[in-house]
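Since every read-out is calculated from the coordinates, none of them should be taken as a lab result. These numbers were taken from a predicted model, which means no experiment stands behind them. Cβ atoms are built from the backbone, for glycine too; each structure is taken alone.
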Structure P
Amino acid sequence: MTGDPLVTELDGADQDAFTGRLGALYEHSPWIAAAAWQRGPFTDRRSIHDAMQAVVLGTSLDRQFALIHAHPDLAGRLARSGTLENHSTGEQSGLGLDRLSDAEYERFDQFNTAYRARFGFPFIIAARAHTRESVLAAFVQRLGNSLEQERGTALNEIGKIAWFRLQDLA
């Protein structure tokens, strides 16, 4: 038995309740939590996250790419219009990406456009582990990756984002 009330709650939950509680950890992809439920019981938050990330890495390429495509651009149109999901809004605003100057928005837009043109999906990074400068440096570095390298990097970053979100749950 764990001392973490969330883990205790989730271990006693049926699949619908588990999915309802964790479905938003992975952007618009509650299927990940639904599949991870079957891997319980869990000893701690790390084991929950590991189960969910194993689902992501073990699914088809089509589902992996759908998950990647479910993410918004950094400092993109949705961020600027204030229509991001709550999780994404908080993560991007933590870097001040909701308060960029017009010139800074333009720079992010140029990187987002170049990245999408190269890989066909949005640039994903666990913003909470970065600064604006390190995000921009990552854009430059990752634009040199192969599609396979970048798919793996994107899925790894999605896992980091989900870990941060899981840590935030009470």
Structure Q
Amino acid sequence: MSGGASGVRVRLEPWEDSALCLELLRRVNSPEMTSHLGGPESEERILVRHRRYAELTGPGAGRMYRIVLPEGDETAGSIGYWEREWRGESVYETGWAVLPPFQGRGIAAAAAREVARAAAAQRTHRYLHAYPSVGHPASNGVCRKAGFTLLGECEFEYPVGTMTRCNDWRLELWPPS
């Protein structure tokens, strides 16, 4: 459980093949929540995403989570990390979605710090990257508050077939040996 400098506490609960997790995906699939991600997905794509999240459990492969507030056990959003190739190197990528009633309270940054700890514990990839759109100040602020370093702007394909101008933020999961 993370408290961080802001004192915000979150708990990450592993993603499950459950109605609770599926409903969370549907809630974050609004035009407001997906405006920097290419817009809402179809119900079919949501079901595929839900299955993929539930199956992301192999050692070192990554994991998806529900962000839970310990006081009241409310689900505030989702976060996870997964493997990807980036500039000739295997790294972890992270992404999150915090529901509107919970935004602006430091929850995403606390969850990002917590997911970094989970990724570091795998000892598989040294770096965790995030690629928020350059035009998304809130997500770029999360990266800054969570301790990521801005490496610069880049072209990033998301959704598939759409190139987006993003910031490449990187967090070192453990120091060099």
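Points to keep in mind about this one:
- Structure (P, Q) behind the derived value 23 of relative contact order in percent (Cα under 8 Å, 6 or more apart): P
- Each of structures P, Q was scored by distance in nm of label points 7 Å out along Cα→Cβ at positions 121 and 145; the highest score is held by Q.
- Computing helix-only ellipticity at 222 nm (-39500 (n - 2.57) for each DSSP H run of 4 or more, over all residues; to 500) across structures P, Q gives -8500 for structure Q.
- For volume of the Cα convex hull per residue in Å³, for residues 113-160 alone computed as 104, the structure of P, Q it came from: Q
- For mean count of other Cβ atoms within 10 Å over residues 105-112, the highest value in the series P, Q is held by structure Q.
- Structure from which 1.00 was derived, FRET efficiency 1/(1 + (r/R0)^6) of positions 73 and 153 (r between Cβ atoms, R0 = 41 Å, to 0.05), options P, Q: P
- Structure (P, Q) behind the derived value 0.99 of Rg/Rh (Cα atoms, Kirkwood Rh): P
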